[in-house]
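The data blocks that follow each hold one structure.
Since every read-out is calculated from the coordinates, none of them should be taken as a lab result. Computed from a predicted model, the values in this text were never measured in an experiment. Cβ atoms are built from the backbone, for glycine too; each structure is taken alone.
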Structure I
Amino acid sequence: MDIATRAAKLCAKLHIVVLINPAKRAAFSEDERVNMARLCLAQYDNIEVSSYNGLLVDFMRDRGLRVVVRGLRSESDFRFETELAATNILMYPDYETILLPSKTDYSFTSSSIVREVASYGGDISRMVPPEILELIQARFAGQTRQDK
């Protein structure tokens, strides 16, 4: 949300793309994640949310998009993102990356941490948007780390 809302101020149209990664075990389905993003970003007329099964660079090339905005939480994110940007330029020379550092409040928040805290019934209200808080709490209600 932090990166999306700030990026929305920088461009006329912002595409939020939920990428499908079979290597990761997502807590929510593709449709659920798209719907959750739409709920959170509904007030922004210039944001479009969709999903894509493939590389982000292919999504961008197929639609004639040239600039991607990515969020950074840490120094390790910076290294990963710069390597990714260099790789994507090799595949799509018009590809550009803008890296936005997250606000300090969110620099240590990750889906893994939210999942862990939620699975033990901890308070995640400052980690997730209010529009989807109950959905996340319901998904993890009664689960503990051993259940996963």
Structure II
Amino acid sequence: MSPDSPRFIVDFMLGKLARNLRLLGFDTVYIRHLNRKDILTRTLEGGRILLTRAHSFPRRSDIYIIETDEPLEQTREVVKVFNLSPRPFTRCAVCNLPIEKVNKEDVKEKVPPHVFKTQNEFGRCKECGRIYWKGTHYEHISEMIGKIMG
């Protein structure tokens, strides 16, 4: 991910968009319980772009209002508007931190036996400890990325 890629803050109305952006490799903070003033403060302090569906926010360069309800279309819109180049599977979909590569033996007791037997590459989130590998979810997410980018 290039250091000049935009960083996002996404409000409570767009949880699936936040997850999709993380799966595409973009630094995306998801805010569930802050009021409007606190969201604006975090946007400014964090140097992020606020993505929201709320038309009540002021019109500013660091606020983008999403029009559609459908998460795939929302993601496609953000990728296009901000001219993003995805680096899929590089951020934790839950914590938003970068995923680090780990040795297969380091996850032996943390993944199902079949996964350990059939997979050779693993990643782990430093924050939550979630383990990632290229299973069936990888194919589904790759397909979603194709629809977004395609």
Structure III
Amino acid sequence: MDTQDLAINTEVAALLQGMPRDRSQLLPALWRVVDRYQELTPGVIDAVSQSLNIPYAEVYGVASFYTLFDNAPGKVPVHICTDVMCALQGAGSLQEAAEDAALGRPVAVRESACLGQCDHAPAAWIGSQVMRRATPEAVRAAVKAVGHE
């Protein structure tokens, strides 16, 4: 293990200190780690695996399944829900608004299968803000505000 891996392992262990060491804590642990590193590299996934004593393959499987963890380094994630309820309520226009507003901004627009907001469709997730019953205008304004906070 090199110095960088050791540093990551030490930092991740500190981030997860006090959390129960079991599978039920995997998603909360991954959120903590993503908040710190903005991405889940193989080294970070390995550190979570070791810290929670969960096999690497299982941590990787969860991390790669949830699109909300798939963020471009140095960019604010913009997720547009494209699941059935959101699609029926106009998610396509949200996607277009986000992509148009993203030009020249430090954001990465992605489609997400579900943001868990079906009863408030359509939904978008910009940075750490969930937008319910989102409109193209609101999404456009939120994306344009990135970097101006």
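A value of 1.4 was derived for distance in nm of label points 7 Å out along Cα→Cβ at positions 42 and 138; which structure in I, II, III was it taken from? Label of the originating structure: I. Computing distance in nm of label points 7 Å out along Cα→Cβ at positions 58 and 74 across structures I, II, III gives 2.5 for structure II. Work out which structure the value 2.1 belongs to, where distance in nm of label points 7 Å out along Cα→Cβ at positions 98 and 122 was derived from one of I, II, III. Going through each structure in turn, the value belongs to II.
If helix-only ellipticity at 222 nm (-39500 (n - 2.57) for each DSSP H run of 4 or more, over all residues; to 500) computes to -10000, which of I, II, III did it come from? Label of the source structure: II.
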